[in-house]
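Undergrad: Read through the structures below before going on.
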Structure I
Amino acid sequence: MEPLAYLSASICALSMVVAAWGVTKLWTTMIETVGRNPQVKKDVDLYGWAGFAAIEAIALYALVIALVILTGK
């Protein structure tokens, strides 16, 4: 059972890597968008922070699941 727990936790870690990539892509796109059209900064900030929160929530859920798997409870 122990090797399967480590395998499952590593799969959860992969989803955290994808979430980190998503945050990077989000901020890069926000910077490019505001650089091209500074008048939309307020709108871009609002949706950017909402997207950031959603992506980070996914990463935190994956972390919690990985920790639950590793503790065996």
Structure II
Amino acid sequence: MKRLVEFIARSLVDNPDAVKVENVPSADGYTVYEVSCDPEEKGKLIGRAGRTAKAMRTIVRSVGARQGKKVTVEIV
């Protein structure tokens, strides 16, 4: 799952080497993937009105649901 999040995030930015994904378990049973990148490229990950971030979360949640996991993505 981490590789999927990393692949999507690296595909969206101009400097893919600056993208870092961390796996953080939360108290409510979710696995949170925190994505960080250069501050100048944060807008490319979020997208206009958050559409790109929402689409990334939808993809990751659907793959996680197929595996029986609760997952979400946060852009740091």
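Here, each number is a calculation from the coordinates, and none is a lab measurement. What you see is a predicted model, and the numbers here were worked out from it, not measured in a lab. Cβ atoms are built from the backbone, for glycine too; each structure is taken alone.
Undergrad: Tell me which structure, out of I, II, gives 16.1 once mean count of other Cβ atoms within 10 Å over residues 7-14 is calculated. Intermediate results must be reported in sequence, preceding the final value.
TA: Numbers: I: 13.4; II: 16.1.
Corresponding structure: II.
Undergrad: Work out the source of 34, 21, 19 here, i.e. which of I, II gives that when Cα extents along the principal axes in Å is computed. Working shown, then result.
TA: Details: I: 56, 16, 8; II: 34, 21, 19.
Label of the originating structure: II.
Undergrad: If helix-only ellipticity at 222 nm (-39500 (n - 2.57) for each DSSP H run of 4 or more, over all residues; to 500) computes to -12500, which of I, II did it come from? Intermediate results must be reported in sequence, preceding the final value.
TA: On the way: I: -33000; II: -12500.
Going label by label, the one that fits is II.
Undergrad: Okay, next question. Among I, II, considering only mean count of other Cβ atoms within 10 Å over residues 31-38, which has the greatest calculated value? Please report the intermediate quantities before stating the final value.
TA: Numbers: I: 11.5; II: 18.1.
Sorting by mean count of other Cβ atoms within 10 Å over residues 31-38 in descending order puts II first.
Undergrad: Comparing relative contact order in percent (Cα under 8 Å, 6 or more apart) across structures I, II, which is largest?
TA: Values: I: 56; II: 32.
With respect to relative contact order in percent (Cα under 8 Å, 6 or more apart), the highest-scoring structure among I, II is I.
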